[in-house]
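Down below are the structures I want you to see.
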Structure P
Amino acid sequence: MIYLYQNKREYDYDVRAIALAFMSREKIVELTEDDWNGQGLFLKIEYGTRKIDGLLCDGDGHRSYQTIECDYEDHAHCRNAVSRFLYKIFSEFCGRQLPWGTLTGIRPSKIVMQWLQEGMEEDQIIERFTETYLADRQKAALCCRVASKEKTILERHHYEQEYSLYIGIPFCPTTCLYCSFTSFPVTRFGDRMDAYLEALGKELAYVFEACRAKKLTTIYVGGGTPTALREESLDQLMEMIHRYFPVSGLREFTVEAGRPDSVNREKMRILRDAGAGRISINPQTMHQKTLDLIGRKHTVDQVRQAYQLAREAGFDNINMDIITGLPGEDISHIRETLRQIHEMKPDSLTVHSLAIKRAAGLNIEMERYQKLVKGSSNDMLRLVDETCMKMGMEPYYMYRQKNIPGNLENIGYSIPGKECLYNILIMEEKQDIISCGAGGSTKFVYPQDGRIERTENVKNIDHYISRIDEMIDRKRIFMESTS
């Protein structure tokens, strides 16, 4: 427990973000200075005349104290300095540093992208990044590699004048222990498939009409697990996409086939015949004991079989996902998973650091799994980077999430030419991303104003079906005002 006292709330968000970056599982409770009884940790942030004093201590006399002189009310110019001040309090107290330093935002490569566009050289960027954010040089260099790749890809086309489409299919064979996405097991919700697709078709038809004047860049069908649909339902979904959208003119058409136990030869044929060019087959780990623990009801052999089916169907752009830091796994497990993936030779690899989300079963039942959850480590991600380079892959997009132990990142690697354009576009927020389906989150980008507006679809399948007209009206507010 962290007990927090502040005489002002000038940097309340930064105080909490950096505290949780160092101590991700601690709860923060506010109190007055006199009410602290010596239990847990006490964090005192006191704003004076053009200075801030910070104290972190425990009941045993272990303490860290820092002070900073600055015009702290000028947030635009002082925020980074205040963040470094807060970081030093925790770093000194904990006796360790964080790979990303003070950075708690989800898109660190956007910072580097801006500096590249301003004409800065890589060595200058690395120095500025490490000095400004107290990040280590490896992360700064990684950001440069990602941003340089993104910049090269984005410069090829005028994506701002186009849009991309996300289609959410919220069905899955089972719900994984770590999952907090919109996902409903087919054993309990499979009888809603037909009604769901009918509602989804209505939403897609509206988007088609509203976006007639704009070019469609990419389609990404995600979930859930789209291939959890029955063969006839998957075929219906593909037909619906073709009915409304010019698939042949897309720069990219991705379908997630993430669960190996959800695919067969016929489903692969349906996707390939529909023009899907990129698919994901996601083992998460190549260790059977872990798969059983996290609720993925497939075997390691089924991963290989699904991958082979995809190759036989003609897919030449196959992504795989893995998660570092899964319960019970250490770096030796990651090394073996990477070895087996290297043997299969996918075209890209997306690496997630385990995030313990509030709504996930892993968090709800944390007492049961506490001893098994060590989280991801920077050594694991360095091993991933080394292995991907041996596989001929380069990092091309990156993002971070809250609730990742160790404050680490998720990152995508690809062999040249097989990068996922949709992933880059959604991370760099260069164009509208229209999301259809339960749990969809649509982003409307207004580059002239430097702002982004969002509209959300409800997550519950039954509510989505019964309230589809409302979901369409939420989009209409934005789409018709800009058409």
Structure Q
Amino acid sequence: MICVSIGRGRHRHMIAEHRHLAEQGAKLVELRLDYIRGEISLKRLLTDRRCPVVVACRRERDGGKYQGTEEQRLMLLRTAIVEGVEYVDLEEDVAGQVPRYGKTKRIVSYHDFRKTPDDLEAIHRRICSLDADIVKIATMANCPHDNVRMLRLVRQSKVPTIGLCMGDIGIPTRVLCGKYGAPFTYATFHHERVLAPGQLSFEEMRDVYRYDEINAETEVYGVVADPVGHSLSPQIHNAGFKHYQLPKVYLPFRVPREHLSRFIDEAPELDIRGLSVTIPHKEAVLEKLTQADGAVRGIGAANTVIFEGDERLGYNTDYRAAMDSLEEAFDRRHPDENVLEGRTCLMLGAGGVGKAIAYGLMRRGCEVIVADGDAERAAELAEKFGCRQVEWANRHTVSAEILINGTPIGMHPNVDQSPFPKLHLRPSMVVFDAVYNPENTLLIKDARSRLCRVITGVDMFVRQACLQFKLFTGQEGPADLMREVIKRSTSAAKA
């Protein structure tokens, strides 16, 4: 079950949102009294309520906005109980001052907005002793291991426990806590009105992650990156899982570089079966693999990891997707025809995507010239694959049939940037931009205006995602659905 938190300054707005959420299928709503400006009328908020409620009134030190006295705050909470609310949220230090009454259930809560304490289990035991129907612990995640500790606590608890880690690192706990036995999780009414760090919207929890369908048998997949908030992989893979009605969920895992090794080691404890791997981990993840396919070994980077028992299998779907996109652009008439042989390609970017594409092109007999803002990184790629290097400032001097952007230049929100001057684009060129958000980058717009053939990042992104989906599920990736989800998501981001 999802509890949707409402924090509005006026009673009528809180009542309207409560009504709207009930109509949208919400089964539980948290009324944050501390957000209301002026005198609070509980009768007005609670009369004719459309679904059960949790009443909470947070002090500033607990992440709230309440400005009255502590005596007034406690009186509000006692009054809510007398009015027969379904749940009341009491902080650990005041739980003993607000007695149980009637059928109202007591949520006894603890918040730490700086860290996830080392003595998490001791805190939990302390709260369990305070006549709690439900224990709620919300702490800041500073590393992915905090998520593991929190979900382990939820799973092992005999008292119903909601254990959440805040912040973007902690997002997985908000989606997975139900898998480990939490009675409910929390979401916000709208993604632009987050009441706690890392909180997801009700719409995301319901429609993207299908929270109410998650149970102990649900398999976990995800994307590992830092940062990860921009990734559309959760939207497209979860849409694919829903399309096939598969008991799987796909999450964003923000994992800083220094925590990657431990995250991979602990992945089985979270029932993780497969991962998409992106910046900055495509190369570092290799040392955690037990097996890797030929492309991964040749490129020196993996973008997919599959967990099978004790095995960690590495794949690179970027390589195959990019080659398929390019071969289609050159009108390959039959599978054995090599339409790339003998062509010249200018590869902008020497990161994971650049390596994957350069590897594929060199294997197909294409001449590759690489340029990167980091000349040392470009030199390493050129040496690895035996291709040429050109200084970034001189990239426009290369006469190439194929131009590929493997850098993040032009990615949202920096949509007014291009990695290549429009003046030097020629109608005979194929221009391939691996950036997919937005699809129509400035480079793609410039290329179209110069009558170049173009390949957008959406095309490559969908192709590589479909290949990953097949590795994850054994089913063909729903390409049309994925493309539609990307277009809808990027349009919504601009709105």
Structure R
Amino acid sequence: MSYRLESIEIFVRALPPGRMRFVLGKAGRDSSQSAKPKPRPPAQKRRPGGFLVTRAIVVDGQGRRAVGMSGDRPSYGWLDKRPQYSGSEKPARLLALVKAAREVYLAAPAFASPFAIWRSCNREIQRLGREADHEPLSASFASALFERAIVDAVCRLHDATLFEAVKNDLLGVDPGEVFPQLKDIRIASLLPKKPRTRIFVRHTVGGADPLTEADWPKEERVDDGEPETLEEYISRDGVRFFKVKVSGDPEGDFDRLQRIWQVVMHAEDPVVTLDGNESYDDLDSFSRLVELLEEKAPGLFQHMLFIEQPMPRALTHDPATTKKIHKIAGKKDLVIDEADGELDAFPNAFAIGYSGVSHKNCKGFFKSLLNLAWCHHFEDTTDRNAFMSGEDLSNMPLVPLHQDYAALGLLDIDHCERNGHHYTYGMPFLTAQEKRLTREHHPDLYTERRGEMFLNIQDGAVDCASLQTTGFGVAFEPEWEHLIPFEEWEEM
């Protein structure tokens, strides 16, 4: 089968001010991790103030057309943390790279499969990124945005769900074309018998999140009817998986983690992961945190599953850290996230001692399939554990969230970081028609409270069987006329 890309349009869905303050990584160093959260400003300005939604039209060899969609929040401060670019330069640079990536895809000739066009375009976008001094992760984001729209369209041309498209090799995925070591692996053979449709929420605990009622006096409360403290979320939603942000200060992080453990230990069979967001720029300090937890917080340590991206991405890939990383990894599995910029990032990190890699659609769906193949290769050829975790706080309804859950179901990941909704009151950014269609098509995934729609979390998990629909998890198109054309978006 042959395809060609007819058009790509980019829109923006604006987001309202946030309801809760959020702190991650080194931002948490400004105050003691055991201190109470800072007072809440009247409204939390979000940056970026919206997320991107793309519409691509793909035509097959018979002249049939299909619309494909994708969406991501352009989290420029996460993609590129380097200090040499200012807070105003980073969004402009990222959006310029997104525009350049669109032109690369539009200039591509007819292609035999979505995997084929992704391979050629991703190489060129990474090259353009290097020339303009972008992080590889930023280039991956720019490429991935259009990759998923093409996958969605091709799935629709074949009247197939994402799971069916991968299972039946409609996307042309061949790991051996990228890495000779994976030449004998067929992705279809790695998939579960059917996609996972019930996925546990791993509730993120930010550095400023209040833990108990005592942390959050009445005069500071939002009072919008939704939970505001960690203990309230545990009580209302039954969450039992938790992702805790740490700041790079071992003693301060240890103190706050002890406070958090006193709350989450009352959840049913709690599971905790830590996320450094590159905050530990000193390997000995990170080792100190692990030692403190192992020696002085055995209950928490036993319930810790893994530690995600503790150190900066460059240090993560430094072979000189191998001996110390292997020692730490012998106590707790380590996962890369921001360090997963290049296609070979996971195998490089695995050689140093890391066992896991995060799945994020914004880093590339095909990259995740390649990393899935690496996991099986490593487990077959070494005596070490290798796995993928589900991460991404920023996914919002409808398109980004739905596509992420569809990918998680295919990858058979049973829990995922999932509470960007905590920082927004429901889904006020959807139109009345979009909300009506959401209720019609996704009664399992969403619920209504006080006239607004929310992610439906029951017993700590969401049911999302309704996403097993034709395409990449998206049952209906947005009302495009109510979105902001990319070229007209000014508020970042």
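Laboratory data are not the source of any read-out in this text; all were calculated from the coordinates shown. Everything numeric here is computed off the predicted structure, so don't read it as measured data. Cβ atoms are built from the backbone, for glycine too; each structure is taken alone.
Couple of notes before you dig in:
- A value of 32 for percent of Cα pairs over 34 Å apart, calculated from one of P, Q, R, originates in structure R.
- At a computed 1.00 (FRET efficiency 1/(1 + (r/R0)^6) of positions 20 and 236 (r between Cβ atoms, R0 = 30 Å, to 0.05)), which of P, Q, R: R
- Across the set P, Q, R, relative contact order in percent (Cα under 8 Å, 6 or more apart) reaches its highest value in structure R.
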